[in-house]
Structure I
Amino acid sequence: MPLNGKTKRDVLVEFRHAEILQAARRVFADKGFSDASVDEIAQAAGVAKGTVYLYYPSKRDIYWEALKGGLVALCEVLETAVRAADSTENKIRAFMRTKMLFFEEHRDFFKIYHAEFVNAGAQPGCFERDLKVFHVRQMRLLTDAIEDGMRRRSIRKLPADETAFAILHLTRGVITQRLLGLSRSGIEEAISLLFDLTWKGLAGK
């Protein structure tokens, strides 16, 4: 009998997808797209190579699903945290804190995500149009918070899109520095520094 509308087969398929993608993130994070193989992904997932191909037609498809799954989860936690915050200041802080903690917890995903920026336009690359959807979702969260802050006069008048872009990429820069081992700061110290610098600029203090 179906459980929560799902049959045993549905549950098994979902489990197998998750198992393969988790293994794929580890392999892609370690070797990159070009040097990773479906054989290695299958071995890491503990399944036969043929089983992987039952779920994903190609290595490229596995890569995109591994990347997309992380981006969906990231955007969902960001949207939840930012929309729950009760002021412009807390929305900006929630965005930075949530994104930094997400990548601290999902380091394999970060390596894949980071590679897409470093190797823009190269293999496996043409995910640019697909990635833009997730970029826009994050930009929209920040732009809405900034525009609301200007209406409330909690921040000074600024070009909202350009300001959101700067915050988004400043946050990514600090995350990259930490996760590449180029920072000695603890996570809470890094979040506080990033937010303090940003908020002083926004509030004109």
Structure II
Amino acid sequence: MKLYITPGSPYARMARIVVLEKELESRVETIVAKTRAADSPYYGINPSGRVPYLVRDDGVGMEESALICDYLDRLDGKPGLQLEGLEARRLEALARSYLDGLSVWLRELYRPPQERSPGVIRHEKDRAARLADVWEREVGQPLMRGPLNMVQLTLACALGIEMRMPDLDWRRGHPKLGDWYAPLPSRPSFKATEPPKA
């Protein structure tokens, strides 16, 4: 199988972490895609140009990080990252909302300064602050402890964006969230997929 990624994408990082956690390196080849370029050959593989994108052994392509992670988690017949139930889905959606907002903010910062939208940046910065407050409470939920799961993985990939965004200050005023996150960056799968610094 071929997993197309970009090194800085938190969505691609989620899939890369699952590959490592499930020890699928011999079955999944990771390929850096050239995105946001008019002449990229990657668009012939994935017309949307988004990452991650998984081309399965049967040649069928799959897009969307949650779907890809679910598929990879099930390959060995022992899925362990996906959690059942409404509470797990609620928390994963909350983590995804945080990740989505931070990604919009990050993409805006990578635009040329004269093309950035101060309104979008302000909106996403405010959203990030509100969601950090929410996660300071939610991180105490039982699903946030124990073996790594998709809720934890999604939230950790959101928080890890701080490496690329100096203005993202989720740690201040959120000691529980900081304590929860503290051991994750040294986990081998997280260390190996660390995004490039800004």
Structure III
Amino acid sequence: MPLIVVKYGTPVLRQKGARIEVITPTIKQLAADMFETTYAYKGIGLAAQQVAVALQLTVIDVRGVTDRPSSLELKGQPADVNEFMPLVLINPELKPVGPPVSGPEGCLSFPEIYADITRPDVVDVKALSLEGKPLEFRCGGLLARVVQHEADHLNGILFIDRMDKETKADLRDELELLMAETKARLKG
């Protein structure tokens, strides 16, 4: 069942997610609902905070993106990104290994707001799968960007926090309007 994506200004977006110690049927259902939500909103990643649940859980699926390549290595060997999707990461830990590069990002919690964000181009990821099995991989390109964007969410960090001052200043009016609309909805 698609869930409601909370917007900028909703307090849960600033909460660090709790670690998931046991993968329950409720967690599995949440992940399934998050994938449905991601597809319904035409996104490629979603963190639990974005559906008002402060947990270390994110879902990612970059299969539909053809104009921004992704790379994946499993045990040091190149792997097919599409065969690794859809991807659930529980309690992810990231280690940047590539140089920082600037690239476009959007966020379902910030509709119609986009900006170039600088992040490492390659990251090593350790997490648990939805089956509770350890996952370890290195990713680059779009997949690395999405993993980092979603991991930020799990720690209460938003992509606007990574914008340079000039970009944030250019978007100030849109951000203030979105915040005001969200606060009005929360009061209503």
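Bear in mind these aren't lab numbers, they're just calculated from the coordinates by the rules spelled out. The shown structure was predicted, so the numbers you read here are calculated from the model rather than taken from an experiment. Cβ atoms are built from the backbone, for glycine too; each structure is taken alone.
Can you tell which of I, II, III yields 4.4 when distance in nm of label points 7 Å out along Cα→Cβ at positions 9 and 73 is derived from it?
This value belongs to structure III.
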Output -9000 (helix-only ellipticity at 222 nm (-39500 (n - 2.57) for each DSSP H run of 4 or more, over all residues; to 500), calculated) maps, among I, II, III, to structure III
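Between structures I, II, III, where is Rg/Rh (Cα atoms, Kirkwood Rh), for residues 105-160 alone highest?
For this comparison of Rg/Rh (Cα atoms, Kirkwood Rh), for residues 105-160 alone, the top structure is I.
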One of I, II, III was used to calculate distance in nm of label points 7 Å out along Cα→Cβ at positions 33 and 137, yielding 2.0; that structure is I
